[in-house]
1. Work out the source of -11000 here, i.e. which of I, II gives that when helix-only ellipticity at 222 nm (-39500 (n - 2.57) for each DSSP H run of 4 or more, over all residues; to 500) is computed.
2. Here FRET efficiency 1/(1 + (r/R0)^6) of positions 112 and 256 (r between Cβ atoms, R0 = 41 Å, to 0.05) has been calculated and equals 0.00, so which of I, II was it run on?
3. Taking relative contact order in percent (Cα under 8 Å, 6 or more apart) from the coordinates of each of I, II, which one would give 26?
4. State the single structure among I, II that was used to calculate distance in nm of label points 7 Å out along Cα→Cβ at positions 64 and 240, giving 2.5.
5. Comparing Cα Rg over 2.2 N^0.38 Å across structures I, II, which is largest?
Structure I
């Protein structure tokens, strides 16, 4: 696992430190939440200086999660969900969407941000089909072998695996996220689905803006984010059958209606899709 000169794992969360931003709290702020500190708001403002439309990016990502959950719950027979890097609870969480359409749906969330763990456990106290574990999503075996995961998810039946806006935050070798996803996907049974959203290098005139965004995130206490090309994002799906329309800008993944508003740069800088394991 990647580490700095002091030997510290760079993917370990900052903890409840009001002087260092966290991904979960900064994302919460961008979505209009209240579970954040001034350092998270400052970080969001610094990112917005490089990408003024960053709120559009965050909202498109959340809307993608909503549509993905709805697709799985209504168009497949899958009733098990493993949501890796779930972040702070907000409106329309995975379990709420899935269980609205099928009360038998079971969801296990994974995160290792202490604030997420505290808020998530409070939210799930009265939901016996939904659980939250404290775990490092970049160490697949530790999640796949977790007692709670194994108790509440049946790995002989299809599972929906979500990595929503998480893999671009991995700090280490550029190719490691593909290896991580391969380990998860190899462990999934046939008929499972994998949903991923990720910052994209559009390989166009927007690429310079993406470089500025990456630089802004790297300078702050979030520690960095790595965009990938469409081809590199496809590699994260480890050969799965892609659900139509494949990897696209998130606003184009089965939108709820016609796109009447102009597309912003922020909306063009995040992409994703869903793959199915034969």
Structure II
């Protein structure tokens, strides 16, 4: 079971005076790259939020946002009544005017209004935490669905590489025989006498350099291990990436040793499928 690093989750909390929207977006990244945006009142909770997201989402380029929309009157600004009255009393000795005009002037002076610093209501924050967890669950479900699509694609491509490997194994005896015949023909064209036993010894040595038995066995094992890792309970894109690198090493070695055009064509097809796997692995958690 694998998870994609691409995902989206959104949850909305409706309170008596405000609507709070929690939004999570994620894209692929080698490590955890978290960007958090929220109103200043909630900044003191940012470290807790970051820890929660790191534990639940593990890896990826993640954008986390809290949006607040006021739906009813809710003000934290209050009139500093004693100060305003003092201003009005002083203004009466300076200018002529009724109380309304004096009030208009007084409220423009320093300290006429008090802005009370908002404090987080713990009951409200508990409700917000629940919505954050709901958004995390949504984005993880999204990631799981995307992961299932990737898993199907990986299994199909691994199956194609396995079929190509079977064709490589089937044609290997013909390849070896072809190498043998080319060498023998080359020697005969020299029109010189040669020791048949010595020639066979040199031929065996030469052919051993082109032997791909170990590479075929290792590639088959890597393909099986890749599928085993796909079916494990944990999603580990880095582990799958390491296995794909080993698969590529064996495929490249088969290609360099083959010295046989039909086999090299199969190797090219295997490389093409593997490159598509590697590209998609960049998006696996």
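1. Values: I: -11000; II: -21500.
Computing helix-only ellipticity at 222 nm (-39500 (n - 2.57) for each DSSP H run of 4 or more, over all residues; to 500) on every structure in I, II gives -11000 only for I.
2. On the way: I: 0.80; II: 0.00.
Comparing all candidates, it corresponds to II.
3. Values: I: 20; II: 26.
Going through each structure in turn, the value belongs to II.
4. Numbers: I: 1.3; II: 2.5.
Label of the source structure: II.
5. II
Read the figures in this text as sums done on the coordinates, not as results from a lab. These numbers come from a predicted model, not from an experiment. Cβ atoms are built from the backbone, for glycine too; each structure is taken alone.
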